[in-house]
Structure I
Amino acid sequence: MARMFGFIGNRSDLGARVLELNADVLRVAQPGDQSLGWGIGFYQSGEVLLRRRPLDEREVIDLAEAAGNVRTDVLIGHVRRASVGSLRTENTHPFRYRMWLFAQTGTIGGFERLRERLLASQPEFLRRNVRGDTDSEHFFHAILAFLHDAGQLDSVDVDAKPVLSAVRSAVALVDRLGAEVGAEPPTLNMILTNGRLMFALRRGAPLMHVERHGLHDTRESSEEPVEPKAPSVLRYVRAVSDGPDVPRDYGQIEDRQVLVIDRNLNVGAHSL
């Protein structure tokens with residue numbers, strides 16, 4: 001089983017604590033028939049950092065533990081059960097390009113027949129940045145190529161609209177190329193962020209999210225107080241894909257929908 005999650009909040013000092021309190025949805029047991037790998041990507045002191053382990057044979061992978069000493073308010077985590085590409089660091093999510101981080105669950109059908117055509121649609125400087133051989137990294141670079149076409153690849157304060165357009169164009173490209181070789185429509189759940197905006201796409205598999213105010217806001221009991229919204233109080237949004245049963249306070253993102261979370265933690269849903 002794969003697992004993917006994204007976290008964006010307003011308190012970098014409490015990021016690791018948030019993950020610890022939500023550890024139940026961030027643990028993945030080894031399936032027994034195939035080893036897992038994992039990775040986290042996050043923003044800390046103005047830098048984009050990665051921790052990736054392509055092969056981890058422990059019985060339970062705990063992403064909250066992996067991020068235990070991280071100070072960040074934006075983080076992407078991923079547990080990988082390889083479907084395309086071997087278990088090596090270059091194939092381990094999240095992937096990074098400059099300020100952008102990306103992770104995906106699902107598979108692009110017929111990828112080996114599409115790979116060269118996906119690369120051909122990208123400028124040379126992006127093709128040179130592809131380090132591994134996964135469908136996910138190639139899809140990420142397709143999004144980056146459309147952002148480049150729009151002149152927004154290096155924009156620090158990029159608006160959500162060109163990013164949504166790039167995601168839609170990349171999905172349409174993969175769909176078109178797949179249809180031309182008779183492949184099934186791909187499953188493309190993904191989380192993309194530049195540290196200021198976060199985009200969570202649901203395409204073909206469960207993807208859920210929760211908004212919380214305060215460390216102990218579970219919204220599952222009317223007897224448990226919810227801390228008021230205030231600048232000093234933690235607020236955060238989490239999205240989880242391929243997770244366990246949906247907790248009562250999580251909401252399902254609609255299929256073929258992109259959730260957009262901005263730095264003020266405003267959440268908007270947009271059709272693919």
Structure II
Amino acid sequence: MARLFGLIGNRPDLAACVLRLEAEALRARRRTSSLGWGLGFYQGDEVLMRRRPLDEHDVVDLAHQAADVHSDIIIGHVRAPSIGGVRAENSHPFRYRQWLFAQTGTLQCFDSLRERLLSNVPDFLRGNIRGETDAEIVFHVFLSFMHDTGQLDDASVSPTVVSEALRASLGVVDSMAAEVLSEPGRVNVVVTNGELLAAVRKNDAESARMYLARFDGKGDAETIIGDDVELRRRAPELARMHFALVASDTDEELRGRWDPVSVGSIVTATRAEPPQIEAL
């Protein structure tokens with residue numbers, strides 16, 4: 001039921017078309033409880049979000065919800081509520097300044113972990129927490145490690161620094177889970193600061209599969225544009241186009257251009273560089 005994606009590329013005018021091309025992989029179907037959804041993206045100097053905590057439709061189509069978004073970085077999330085009620089404060093993505101974060105999966109024994117995890121979060125960050133979810137706490141533990149690097153507000157932070165902060169924050173989660181005799185956090189996450197995108201697959205459940213798709217050059221651009229003559233006329237220099245799209249918690253195994261991301265991996269990508277996959 002849940003869904004998670006992150007898209008980064010170098011053509012804001014084509015991002016929604018990429019999502020439309022892969023719309024089926026981004027759809028989530030209601031099985032029992034109602035779903036909620038959220039999108040986060042960047043336009044100019046603004047960080048924008050659309051969040052609907054409750055959507056009564058049987059199918060949530062994230063590509064449709066993003067059809068009018070003009071941005072080269074977009075993250076999306078479909079939530080099947082587990083920890084925390086159905087309200088905007090518990091809806092993903094979560095934001096702090098330029099950072100956006102979304103997560104699928106839950107932390108076992110979260111009631112026992114919450115205050116332990118918060119003890120690692122500085123007061124100025126803790127005051128930003130509005131909801132009840134484990135994901136928002138994990139996000140702020142990550143922000144704490146970024147603060148420790150002195151690069152929390154640095155737009156030009158390297159993917160290596162972000163990867164190390166993700167490793168450290170998820171390591172703290174697992175260490176504290178072990179202290180209360182709970183299993184490690186089985187989560188997938190996507191995080192971005194508007195300049196780079198990172199995704200982690202840590203959930204080994206079959207239903208939490210993660211995939212990476214790449215779109216490069218004129219041939220892929222023409223496939224993305226399809227029969228839209230007007231867009232084709234307004235979209236020069238197609239040979240330089242590139243996008244990386246990460247999707248997880250898909251209903252079915254993805255094939256074609258989709259490459260599986262193994263459990264215990266971090267995917268990082270920027271507008272200028274192709275995506276890299278390394279061990280968590």
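Just so you know, all these numbers are worked out from the coordinates, no wet-lab data involved. Everything numeric here is computed off the predicted structure, so don't read it as measured data. Cβ atoms are built from the backbone, for glycine too; each structure is taken alone.
Comparing mean count of other Cβ atoms within 10 Å over residues 12-19 across I, II, which is largest?
Largest value of mean count of other Cβ atoms within 10 Å over residues 12-19: II.
Taking distance in nm of label points 7 Å out along Cα→Cβ at positions 28 and 44 for each of I, II, which is largest? Present the calculation step by step, with values, prior to reporting the outcome.
Working: I: 2.1; II: 3.1.
Between I, II, the highest calculated value is found for II.
For distance in nm of label points 7 Å out along Cα→Cβ at positions 20 and 212, find whichever of I, II sits highest and give me its label.
Details: I: 1.3; II: 2.8.
Greatest value across I, II: structure II.
Can you rank I, II by percent of Cα pairs over 18 Å apart, for residues 52-99 alone and just name the one with the largest value? It would help to have the intermediate numbers written out before the result.
On the way: I: 37; II: 40.
Across I, II, percent of Cα pairs over 18 Å apart, for residues 52-99 alone peaks for II.
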